[in-house]
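Below you'll find the structures, each written out as structure tokens.
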Structure I
Amino acid sequence: MTADRKISLVVADVDGTLLTEEKVLTRRARDAISALRESGIRFAITSGRPPLGMAMLLDSLRLETPLAGFNGGLFVTPELTVIERRTLASGVAARSIELIRDHGLDPWVYRDSEWLIGRADAPHVAREAWTVQFQPRVVPDVGDRLDQIVKVVGVGDDLGRVQRCEAAAQAAFGASATASRSQPYYLDITHKDANKGSVVDFLSRHLGVPAEEIATIGDQPNDVLMFRRSGLSIAMGNAPDPVKAQASVTTDSHQDEGFAKAMERFVLGVPAEAAP
């Protein structure tokens with residue numbers, strides 16, 4: 001418990017928050033999570049990644065809470081058993097792929113643990129495969145099958161195009177789908193209830209923790225919805241200014257132990273002089 005509020009659960013984004021740029025979980029971050037556990041505070045993770053792409057963290061984190069993959073499109077146990085799935089309507093999936101192509105981006109399609117792409121040499125494919133530690137399947141047309149799609153992603157290095165596609169998708173779908181950037185070069189389009197705000201709602205119900213006793217921490221626009229649903233929200237130092245403006249407090253960057261420092265200072269109430 002901090003000096004002025006009770007925290008019973010911490011929900012953390014993964015890339016750019018829990019992990020460094022090199023996708024490393026530092027010793028100080030692991031120690032901070034152990035300290036949460038010893039204080040009776042539960043810890044959960046959520047990401048735009050598929051659950052299989054978070055599996056490499058399970059041993060280090062010793063998670064006992066559900067994993068929220070695809071920004072809340074798929075909830076699984078730590079053993080990767082599906083608890084709940086939220087898929088896109090076929091019409092929304094088709095329109096998503098069309099919008100992404102119209103903006104000159106590459107579409108990726110996800111079904112549970114299946115990752116479909118059109119070009120193996122497309123931007124960010126190799127890096128993403130290294131990050132999530134499994135390979136995509138190259139298909140002639142990612143839009144051939146529109147059933148059971150959990151997430152469609154628009155990918156490109158022209159960040160202006162990604163931002164414009166985000167705005168176009170939000171205008172096109174309104175409340176019928178969630179469209180937000182999980183990285184500056186990734187636009188994630190998911191079921192209307194597959195967003196990080198809904199992740200907080202799900203974990204609150206599933207674990208019996210009031211929303212006001214939940215702390216959230218993240219770095220990208222898709223984290224803002226979970227900020228709004230939690231009692232304490234923490235923006236990473238590497239977050240864009242509009243994201244920081246939506247958080248209760250800001251910590252240091254993911255390259256400077258920002259996650260661990262946030263847990264120590266804002267959740268565990270460790271005096272600065274006593275921190276590592």
Structure II
Amino acid sequence: MLSRIALDGTRAAIDRVDDAMVILLGGRQRLAGLAGRIKRHAGLPRTDEARERQVHLRAHRLARRSGIPPGSAERLMRLLIAEAHRWQARPSPFTSEPFPPMATSGLSSPRGESSASSLLRWLPPPRRWRPLLARVPRPVRERMLLRMLAPALAAPQVLRILEPIAGRRLGIEVRDLDLRWVFAVDTDGLRLADGDAEATVSGGATDLLLLASRLEDADTLFFQRRLMLTGDTELGLTVRNLLDRLPWESFPLGSRILLQRGARLARDARQAHRRHHGQTA
């Protein structure tokens with residue numbers, strides 16, 4: 001049964017990656033069309049062999065770092081370049097404005113930054129809280145977290161969904177806060193467990209909050225390596241799939257509000273901090 005749940009979850013994750021790839025392909029095609037318009041307007045040749053070699057070399061380097069066979073990356077790049085050639089060969093009459101204006105709805109400049117965002121950038125990132133949390137005795141930290149999480153998983157319908165992983169030891173590691181917990185789910189709900197975790201989800205405090213509050217998709221966080229799964233992969237995928245099936249409305253309303261507001265605050269503070277320091281969000 002665990003294998004089937006893990007397989008279903010893996011296939012669902014593959015479907016989402018496929019969806020993202022098709023969306024990215026559409027974006028690349030539109031950019032290729034824009035590049036073709038720019039080249040025609042400037043009287044440049046449609047093909048650029050030096051540029052294509054750079055694309056292939058960059059794909060090879062990324063493939064090696066990602067553990068992907070370079071031949072697979074080579075075939076993918078050939079397909080994308082051929083599609084770009086086909087897209088750029090389409091007739092596209094010029095207007096008085098040959099280049100479309102850049103979209104700015106999702107961007108903000110420091111001058112237009114809101115006062116709230118300006119204040120958020122001064123909120124220390126999670127790693128700065130590590131020395132303070134280290135002073136709190138471990139049993140106290142464990143009881144506090146259990147008190148926050150246990151009510152959310154106490155509903156009978158939630159426990160029924162989690163039956164396939166009853167008794168298994170699951171770990172949570174908050175890397176930037178240097179915090180670790182091991183839990184198990186049984187008929188009475190969530191409890192702290194002894195021993196090492198069989199599967200562990202690790203990541204930064206903000207990304208774990210975004211996962212718990214359902215403000216960001218689990219597949220996206222894992223695909224971007226903002227979250228990592230170690231240990232028993234089959235168990236981890238099973239847990240991920242089961243969590244997707246949990247009825248969000250069954251969690252206590254107060255917990256949902258507190259979790260989502262906290263996650264939004266952490267996310268906005270991180271974005272403001274990165275903008276202030278000239279980093280990508």
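When percent of Cα pairs over 30 Å apart is calculated for each of structures I, II, structure II comes out greatest. Each of structures I, II was scored by FRET efficiency 1/(1 + (r/R0)^6) of positions 5 and 85 (r between Cβ atoms, R0 = 41 Å, to 0.05); the highest score is held by I. Each of the structures I, II was assessed by mean count of other Cβ atoms within 10 Å over residues 45-52; the largest value belongs to I. One of I, II was used to compute helix-only ellipticity at 222 nm (-39500 (n - 2.57) for each DSSP H run of 4 or more, over all residues; to 500), and the answer was -18000. Which one was it? Working through the options, I get structure II.
Given a value of 0.75 for FRET efficiency 1/(1 + (r/R0)^6) of positions 149 and 237 (r between Cβ atoms, R0 = 25 Å, to 0.05), point me to the structure among I, II it was derived from.
On the way: I: 0.15; II: 0.75.
Structure II accounts for this read-out.
Consider the structures I, II: one of them gives 13.6 for mean count of other Cβ atoms within 10 Å over residues 53-60 as calculated from the coordinates. Say which. Only structure II yields this read-out.
Only the coordinates and a few stated rules stand behind these numbers; no lab work does. From a predicted model like this one, the values you see are computed outputs, not experimental measurements. Cβ atoms are built from the backbone, for glycine too; each structure is taken alone.
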